[in-house]
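Pasting the structures here.
Laboratory data are not the source of any read-out in this text; all were calculated from the coordinates shown. Since this is a predicted model, take the numbers as computed values, not measurements. Cβ atoms are built from the backbone, for glycine too; each structure is taken alone.
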Structure 1
Amino acid sequence: MRAIRAWLLIFVVGLVLSGVTAFPLVTEVRMLADVLHAVPAPDALTAWIDRVHEGLRVTGDQYPFIAYGTDWLAFAHIVIAAAFWGPWRNPVRNIWVIEWGMVCCVAIIPLALVAGPIRELPFWWTLIDISFGVFGIVPLIIVRQKIKKLEIKNPEVPDLTNVEGYRVT
């Protein structure tokens with residue numbers, strides 16, 4: 001259980017951090033641009049971050065309500081992270097949450113590959129977005145494997161995948 005919870009904690013903290021960083025987006029991108037101008041950095045990266053900062057700044061100045069979308073993005077990350085409370089409490093019974101999270105991590109790949117070019121993102125940025133799914137799935141795979149081992153060690157936990165004849169009270 002300790003290892004399952006440790007890996008879940010890593011995953012949940014990552015989700016929450018990636019979510020809450022959507023709130024101060026203009027400030028974060030400005031700070032990143034400042035850093036890139038102060039240190040040796042690839043010109044393409046610096047130019048892209050400058051463009052992103054300008055787009056966020058202008059949009060925020062003229063249409064501040066657009067940022068409400070990133071507020072909802074942040075909220076969604078936090079709510080998704082909260083869903084992992086079930087596996088934290090009872091991993092065997094709630095393994096479906098882990099498997100759902102794995103499906104979501106895989107789904108990032110086609111979304112990024114389709115939406116990235118439509119939104120005119122550089123391909124390397126699309127790869128960064130894809131990395132969230134690739135790195136996110138790793139702790140979930142480990143957790144799933146550990147839950148399966150836990151399930152074998154504790155067969156008294158009812159298998160709810162076949163509920164025929166099982167009475168829920």
Structure 2
Amino acid sequence: MQNQEHYNEEILPCVPELSRSALRLARGTALADDLVQETLIRAWQARASFRPGTNARAWTHRILFNTYINHYRKKKREREALDELRSASRVSTRAPHDGFGDEVVAALRGLRPEFREAVEMVDVHDLSYQDAADQLECPVGTVMSRLHRGRTRLRRALEGYALDQGVLRPAA
């Protein structure tokens with residue numbers, strides 16, 4: 001399968017079944033769509049190793065399954081690394097805003113104290129809502145409300161910064 005025509009004839013008819021298989025594997029449409037797209041890319045890149053007339057369905061499903069396994073293993077490694085970082089940060093004696101950019105620290109300081117406390121306890125110090133409520137001596141619902149308001153105000157305050165840093169894309 002050396003050219004686009006052979007690829008279209010052999011591989012593209014497999015896409016609907018690949019999509020169904022990806023949905024079963026990923027249990028979600030976004031990841032399933034990504035898996036199918038990655039499978040088609042890898043099939044195109046490896047088209048020289050495919051022999052026309054053989055089982056394109058089995059070949060593409062093997063690529064799909066391997067792609068899913070690679071994704072799963074990568075996510076597992078990321079979770080393990082994140083858990084390590086979290087456990088290391090709990091024992092460290094860093095300042096609460098260490099590692100944040102000046103803009104983020106300024107936006108946090110610009111929040112009203114009750115919103116800032118809720119955001120710092122839950123998002124920075126990784127406390128549960130209940131633990132934060134116990135420390136603030138208020139109901140869990142109040143913590144959740146303050147957290148929502150604080151996050152909303154932070155989002156507004158940091159929107160320009162996020163656009164400049166490429167974290168957000170400009171609205172079309």
Structure 3
Amino acid sequence: MIISEEEKERLWILVDPIRCSGCRLCEIACSLKHEGIIWPEASRIRIFELIPGSNVPHLCVQCPDYPCVNACPTKALSVNEDTGAVIVNEEKCIQCGLCIEACPGNVPRIPRGKKAVVICDLCGGDPECVKVCHEAGYNALQLVKGKYRDVYRTFAKSPVEKSIDVAKKIYEREVF
């Protein structure tokens with residue numbers, strides 16, 4: 001039996017923004033892992049606090065249809081067969097921004113000083129952000145494996161959309 005790409009079990013990071021304290025340890029751990037320095041702007045996960053008290057971790061949800069990968073004209077983006085994560089070949093990236101436009105959550109970014117787009121690669125299947133969040137006792141990030149074809153778009157939203165959703169839960173009323 002052949003399993004389609006959309007039906008494969010894959011790794012992804014489940015975010016519970018209600019548990020997020022806004023400590024930004026995940027940004028620090030990610031930038032240290034990928035850049036070798038503390039550089040939150042180049043972190044593959046970002047914490048947004050667009051509404052006071054509403055901290056929203058924002059990162060790639062590893063869409064099963066990979067719109068960012070499909071939009072890349074130079075094939076700088078690919079998919080890791082083991083984890084299902086998007087991999088960036090920095091040598092091929094021309095910083096055109098088509099992957100950013102294609103992403104339903106506006107996740108990919110080109111930080112000032114970087115020569116390529118940054119997208120979560122799940123740290124090869126052992127994400128530093130998840131580990132540090134767990135060690136700090138917040139557990140706002142969880143590494144999960146499964147089929148999520150029907151629900152991933154729930155998580156693939158812009159930080160503004162996510163912030164409004166979280167604020168509604170926090171304040172238990174319509175915010176906007």
From which structure (1, 2, 3) was helix-only ellipticity at 222 nm (-39500 (n - 2.57) for each DSSP H run of 4 or more, over all residues; to 500) calculated, if the value obtained is -26000? 1
Using the calculated result 21.9 for mean count of other Cβ atoms within 10 Å over residues 24-31, pick out the matching structure from 1, 2, 3. 3
Re semi-axes √(5λ) of the Cα gyration tensor in Å: value 24, 19, 17 computed from one entry in 1, 2, 3; matching entry is structure 3
